[in-house]
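Take a look at the structures below.
No lab work stands behind these numbers, since they all come straight from the coordinates. Owing to the predicted nature of the structure, the values given are computational and were not obtained by experimental measurement. Cβ atoms are built from the backbone, for glycine too; each structure is taken alone.
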Structure P
């Protein structure tokens, strides 16, 4: 049956989250200063959205539409967010079954595989956003290893063993060796740039922040190596980046929306207080040169643009509306709508929903035509599947 409904997502209070962006989006008080890291909209078992009807009846999203192939999120990255990779679909199925057979509880803190799905993902920046994404091309990596004096000894490892040999070397290095190499680097950054660190487009800025944030029992986090080995990417508002299975990455700072296959499979290798499993990460990481492909949305009509990715699990479109501007879209399968700026009115037949701060997300059921009217200058994202838009 066609229709549109209010959707209440699930908040995740991970320790790397900020205190203001998501509470402001949802109009929630945060007097305790809790970290609001993510706002999940979807049907993943660890965060099933709630539909609210016109009579204020509540029901899980799964009861109305079943399972979605994607998970949609708003994120606030205040602190650096783990060096990580995601497994392929085949690998996820094998490893999920293996941990089940071993009796590892889904809620266990050392559980690596939360489901049997892959997790290709795309983020779109809502303002300035910094992240690490894939290994630098060889010429850039050689330049870094030559010019960061404390890392110069790693150049021979790269020349002899390539990307995989170099990454295995630093990720399996004893803690005392990590400290021997990285402590002089951090000390020199402090002397050169002071407590404020370097510019955010410079690896030194993030290395210094990581040392301040993740040093434990006098040991520096080996994830600092990744800051120098990976591309530091600065996205501006509206720019996106797709990340496939095996591509190593780490979010550094900023607000974004993120859409991914419906999975929570993450293998972590540093820059986090969560479970780290270097051996599992190394099984899946693609140790190869990566040139970041920054995505800009492509116009599909006068009101709407879409971000093009190589997967069918998800599709993300954006509408940017002026006051009183009207757009419309039709669904084949269920879609999630998220307002990130301004206010709009959604209408479908006699049903009218207003999206504004405090009520920012809705679900449009299959075979529904939705009219969107700007009440103020507004930005609205449509999350669906690529199949839905063919």
Structure Q
């Protein structure tokens, strides 16, 4: 059954991860995605992550420095519903790939631009990637806690968040087009995406306490909502409300903690000067049993907890298989490949993971035929 975006034609001018990921999400939900590549292709084509994010595409190789290549691009713009681009604002204007230029070709075009810092100066055209934006956005600086060294995160938060926001923005703009009959510009900055991922910790007000000043240590700021090491391996305890705090005290046979004035306000308002004491006491108790023993005991006492797993352990977990969130496919470059399935379940229009990422220019001739014989004959800027 076709996906929810089965009638949408999407033109992919993305040159980095956020745009490629957003196109993949929309393609998995049915959009017909055509990727524009330079004649030389991309050195990233052999990377596993690149091949995941570029699945479900058709690839057209165009030399946009030539008039014929530009003509083909404009023909593609004219028939497209959505265009996703990741060039800087200045580069987009210089290459005549900006919204104003392309909207004159197709007034129904939803134009989604993604850049590190947005389109307003003074930082709009600075070169940056996920790591640079994460550093600016406090992702590294506050992760270790108040007055602690920064911690590098291997999770590309800015890129993933920007991709999700872009896919959401495109869907909303397509919905708006149903009533306005016009496309519009959708702009997502990776900087704003980082803010969207940290909304709860960037709340300012005269009666608001800074989350960053409460945090200390990379295992967690709250002694009853943090990582602990059992006698063998790590687990996570998540007592996020008073009920679970009470159950934890019962499970650990420490009922006296409930009346201890040091821990008044638990779980979230324990005075800062008393948090380390509670953390150390819980840590001593955790070291007395194995992780498996603690998980069984805490679960039996209705205390939320979980083993700390590697990504490989996560991918092989029975619940992952039950939810169907991973898929298997044969990739011509990588061979048998495990990757993400469609992460959103639509029960009437489910969509499906796209076909393997194409080779550069693999579908040039096919797409040119769709544009008509004249385009196929005159497009010297296209490289099949």
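Which structure, out of P, Q, was volume of the Cα convex hull per residue in Å³ calculated from, if the result is 152?
P
Determine which structure produced the value -11000 for helix-only ellipticity at 222 nm (-39500 (n - 2.57) for each DSSP H run of 4 or more, over all residues; to 500), calculated from the coordinates; the candidates are P, Q.
On the way: P: -7500; Q: -11000.
It traces back to Q.
Identify which of structures P, Q gives the largest calculated value of distance in nm of label points 7 Å out along Cα→Cβ at positions 243 and 347.
Of structures P, Q, the maximum of distance in nm of label points 7 Å out along Cα→Cβ at positions 243 and 347 occurs in P.
Could you tell me which structure in P, Q was used to calculate mean count of other Cβ atoms within 10 Å over residues 19-26 as 27.2?
Traced to structure Q.
Assign the value 2.0, calculated as distance in nm of label points 7 Å out along Cα→Cβ at positions 115 and 139, to the correct structure from P, Q.
Source structure: Q.
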